[in-house]
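Nothing in this text is a laboratory measurement; each read-out follows from the coordinates by a stated rule. Keep in mind that what you see is a predicted model, and the values were worked out from it rather than measured. Cβ atoms are built from the backbone, for glycine too; each structure is taken alone.
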Structure 1
Amino acid sequence: MAIQTLNQVITQAVADIQHYGYDSQNRVDNWIRTILAVANAYSDTDTSDYLKRSLGGKYTRLVTDGGIQKQHKIPTFTLEKIKPALRAELDRRIMASANLIKLNRQAAIQKTLQRFSGWATSIPVGGSDAIDKVPLKMEIAKPLKSLSFIERRVAIDQGHKLIANINDIVAVEAGAIAAIWHSHWRQSGYNYDPDHKKLDEKVFAIKGNWAQKDGLMKVGPDGYTDDIIKPSERPFCRCYYQYLYNLDSLPDNMLTDKYRKKVKEVSRVINA
């Protein structure tokens, strides 16, 4: 959207209504159609290109450049095997983001038109000189002018969701057995979720993992990852999981007697 063009149209509309006043609904409707045409000039292609750059950059860093492979310490053949699922998640996030931005844009357009119509129909026939046009124009256009900020927030939020879901896909495929929840509640100025603060540093078992099937671990007091909301699932959540793959990374209350017995046997053999 060309904000300057929108400013020009609203300037012309305000000047016209200021001069003639609400002398007919047709005058107001004509300006509403003109403002709507300018507001709709922002193409969906522009939005899609922006999201591909924003979310695609995160995908490239994690998947194409191997960041996720280093983080989870998975072999190259495992990463290649799950790349189609990871790519599908990127496409899903781009589509979700585009739909959210489209809905936000439609809502912003309607708010702008409502503000203009509400003001225009209040001006008496013959116009009025008692109008401070500069703040008035800013107030009318405010919903649309804030769209770029809203779009950035959507892209950032969907980026967090993309990263969280890519990590989840990799963790399941690579055989993670548990996950530690991390919240940013200690970060100054961060508007954290109080419920998520309570989850910070708790360890959740991944249901049905190989260690549980082998009887080497059990669910701890914090429960399963399936029992709670996922990190980044709520809007603008920046929490994340640290995935655990080794039994010796688990708290003692998640280890079984079978595991302890095996450790003793291995230790006995090594020290023999």
Structure 2
Amino acid sequence: MHSYDLAAYAERIGYSGRLEPTLETLRGLAKHHVAAIPFENVSVLLGQPVELTPEALEKKLVHDRRGGYCFEQNGLMLGILGQIGFEVRPLAGRVRIEMPRDFTPARTHLFLVVTLDQEEWIFDGGVGGMSLTSPIRYRLGDEQETLHESRRIVHEEGRNFHQAWMGDRWQDVYEFTGEKMPLIDREVGNWWTSTHPASKFATNLFAARSEEHGIRLNLLNDRLTRRRGADVLEQQTLTTPEEVGAVLRTRFGIDVPDDPRLFRRG
């Protein structure tokens, strides 16, 4: 079994608390992880393989100070949390942000459920600009406050929907049934996500991380947005590969060269 360098991970995310299987630790890791390790798909657009081995995940996200998408973010945390001593299991979902319910997206989302004192908590550092900055109870119906948007889980149409409050409405983030996502399913989903021409990650540039005071920073192709909930605080359209590279380096901490493959319009 791989042994993670927990001290290096804590330094990477700027976390100075105790690393023990408590709710306080879980909350601290959720807050710091999403702020420090950006959600991003740069490797996909540059034609680089996305590897899910523990060694590869730790090297890329911790030691090389890069980011990644759900299979990388939550794959890393599955190992980190387990090594700390948490009881954690991987679950599968379908991302539904801005998608009608009569459309069925691929089941290519990985998130985590942690059991503490016989209560289950959802931990998810890998759903882009909706990544959880606080763990939420795996409990139906309750509106739950986080450091950013309020969340809830509802059971409708035979499925569970994780939702976020966006100022005037509840928005679906993803749906799930509670089915586990073993490594082989994560490998298949990762292969589709990183290589299939219909995958949004093969055709669009994504980057996201959280900031203090409920603020999120998001990059979609050439559009940089800083928002609090549904309120847009800053928006900028990037016009050159050099501007994209500069934003990735200075605003998201992703050290990549200027590359025309990362410049996407729209």
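With distance in nm of label points 7 Å out along Cα→Cβ at positions 5 and 245 computed per structure, which member of 1, 2 shows the largest figure?
Working: 1: 5.2; 2: 2.8.
Largest calculated value belongs to 1.
For distance in nm of label points 7 Å out along Cα→Cβ at positions 21 and 101, which structure out of 1, 2 has the highest calculated value?
When distance in nm of label points 7 Å out along Cα→Cβ at positions 21 and 101 is calculated for 1, 2, structure 1 comes out on top.
Quick check on the output: 15.8 is mean count of other Cβ atoms within 10 Å over residues 29-36, derived from one of 1, 2. Which one produced it?
Only one of 1, 2 returns 15.8 for mean count of other Cβ atoms within 10 Å over residues 29-36, namely 1.
Have a look at 1, 2 and say which one yields 1.49 for Cα Rg over 2.2 N^0.38 Å, as calculated. Walk me through the numbers on the way to the answer.
Working: 1: 1.49; 2: 0.94.
Working through the options, I get structure 1.
Taking 1.7 as the value of distance in nm of label points 7 Å out along Cα→Cβ at positions 13 and 85 derived from one of the structures shown (1, 2), identify that structure. Don't jump to the answer; show the numbers that get you there.
Working: 1: 4.9; 2: 1.7.
The correct label is 2.
Which structure, out of 1, 2, was Rg and Dmax of the Cα atoms in Å, for residues 117-156 alone calculated from, if the result is 10.2, 30? Before the final figure, lay out each step's value.
Values: 1: 14.9, 48; 2: 10.2, 30.
Label of the source structure: 2.
When helix-only ellipticity at 222 nm (-39500 (n - 2.57) for each DSSP H run of 4 or more, over all residues; to 500) is calculated, the result is -20500; to which of the structures 1, 2 does this value belong? Can you show the working numbers first?
Numbers: 1: -20500; 2: -7500.
Label of the source structure: 1.
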